1. Using distance in nm of label points 7 Å out along Cα→Cβ at positions 197 and 213 for the comparison, can you identify which of P, Q gives the largest number?
2. With distance in nm of label points 7 Å out along Cα→Cβ at positions 85 and 141 derived from the coordinates and found to be 3.4, which of P, Q does the value describe?
3. Could you tell me which structure in P, Q was used to calculate Cα Rg over 2.2 N^0.38 Å as 1.01?
4. In terms of FRET efficiency 1/(1 + (r/R0)^6) of positions 29 and 109 (r between Cβ atoms, R0 = 35 Å, to 0.05), which of structures P, Q is highest?
5. Among the shown structures P, Q, from which was the value 1.00 of FRET efficiency 1/(1 + (r/R0)^6) of positions 69 and 157 (r between Cβ atoms, R0 = 30 Å, to 0.05) calculated?
6. Comparing distance in nm of label points 7 Å out along Cα→Cβ at positions 21 and 173 across P, Q, which is largest?
7. Consider the structures P, Q: one of them gives 15.0, 45 for Rg and Dmax of the Cα atoms in Å, for residues 53-92 alone as calculated from the coordinates. Say which.
8. Determine which structure produced the value 17 for relative contact order in percent (Cα under 8 Å, 6 or more apart), calculated from the coordinates; the candidates are P, Q.
Structure P
Amino acid sequence: MFNVRVFVGELELEEWNWIGPAPKGRWSSVLPENRSPMLLMFISYFILCWWSYINVEAMQMAAPAYLFALVFTAVLYFLKTYADMGEFIDLGNPSRTWMDMALGFFVALPFSLGALIRVFIPTGAIAALTPLGFLFVALVAPFCEELFFGGSLTPVMCSYLGVIPGLILNGVIFSIFHYSVYGVQLQTALWLFILRVILSYLILWRRSLTVGIAGHTFVNFSSALLLMGGG
């Protein structure tokens, strides 16, 4: 028989505040064992974004947005970690890291198949990404975006607005961000909205940012490969 609990995780179905605010801490998960990895992520990606802003001309519009997002997210993370203020979801239970990564890759596969197939079909187009641009899009952007949209905005919006409005609004902001910064087409923005909603839901379900980072990185890596090949 179909078991809906598979899709609601550790909480009972009625504990999911689909519409309306949730009790404080309902959608937070900040574990002591993740403090060092989180601190390392904030510092390393801040340095990478700053370096990209100075040295990668194509990223001079995007990098400041990521720098702001990193600072904003770091403040929220430390407020939650050391003052129990606000909402945040970190990397999740370390014992489930590989399972969360596998789930993220699996969910991202349908969003990446088209790009992966086109990578191996020569089009004769001029490559749209330099090697440094490839590294930024494939490795820096997904981590920064997941820290902001997945780790901070997802639990905050779903706590105060409800899961359904929070996921939808988060997806809309995510799509608008990519439309404004990267100039993606409206069709792509719609796919990004759907991807954001799914990844944010999985982050809530698993209490783990790792699932979002894994899925987002897979999608960006596939897209960056396509752009590097001129497709």
Structure Q
Amino acid sequence: MQPEEIAVQVERWLRQIASAYRDLRTFEVRMYGGWYDDQNLSRHGSEVAKIIALMPKFPIRLSNGQLVRGTIGLATNLLTARDAVPLLGTYRQRGSLPRVRLSAHPYPSGCARIDATCPAAILRSFTKSTRRECPVDSCGLVSSDAFVLHEQKMVDTLLATDILAAGRLNPGYSLVVVVSGDSDFVPPLLNAREFNTVRFIQLLPRPEEASEYSTRLLAEAGVDVIEGAA
């Protein structure tokens, strides 16, 4: 999606939530990701900061005339330490590739099955050895020189920790919305719902990708699960 499209989608979700839960008057939107490298705002963080600048400016007026106020920003530290210095190293770059394994039936019908020219087989061979060396005998290239991996670190655990902390803050929140279909957040949502009076919601940005099992678990525990407006 283009930055403008992302900004429009976020506004749709804000209006959807505000319309469904009419007692809401103020939003605090925290966006989670690998915003900092070892020292500074990462390239990824800079790109998202530009998208935030395109997002709706509060207050937002709903169709019924109600005004909703709020803020949108990068989640750079714990919810309980929002004024502290940012967590560094949440966006990292490293060389090499993880080991790649082919599926049980990787070749389509009619494939010549020549491993020397098949990209899938070549990639598997490249990552098969401990040193991740090029499979061609006359080549000394290693995976760490040929490939770069970009990783986000601490991001999921930061969100999970904030979910658990949200109900204990004073002053606290009346409603916590997690915009994600990732089942990694099911355990903290279940725990937070059991031990807090705060209302928890999971908004699914891509409902077709969500786990039916996870959705059912959350619904049975009293977590509202809603499909994000397209």
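Read-outs throughout are calculated quantities, based only on the coordinates presented, and are distinct from any laboratory measurement. These numbers were taken from a predicted model, which means no experiment stands behind them. Cβ atoms are built from the backbone, for glycine too; each structure is taken alone.
1. Q
2. The structure behind it is P.
3. Derived from the structure labelled P.
4. P
5. P
6. With respect to distance in nm of label points 7 Å out along Cα→Cβ at positions 21 and 173, the highest-scoring structure among P, Q is P.
7. Among P, Q, the structure yielding 15.0, 45 for Rg and Dmax of the Cα atoms in Å, for residues 53-92 alone is Q.
8. Of the options listed, only Q reproduces it.
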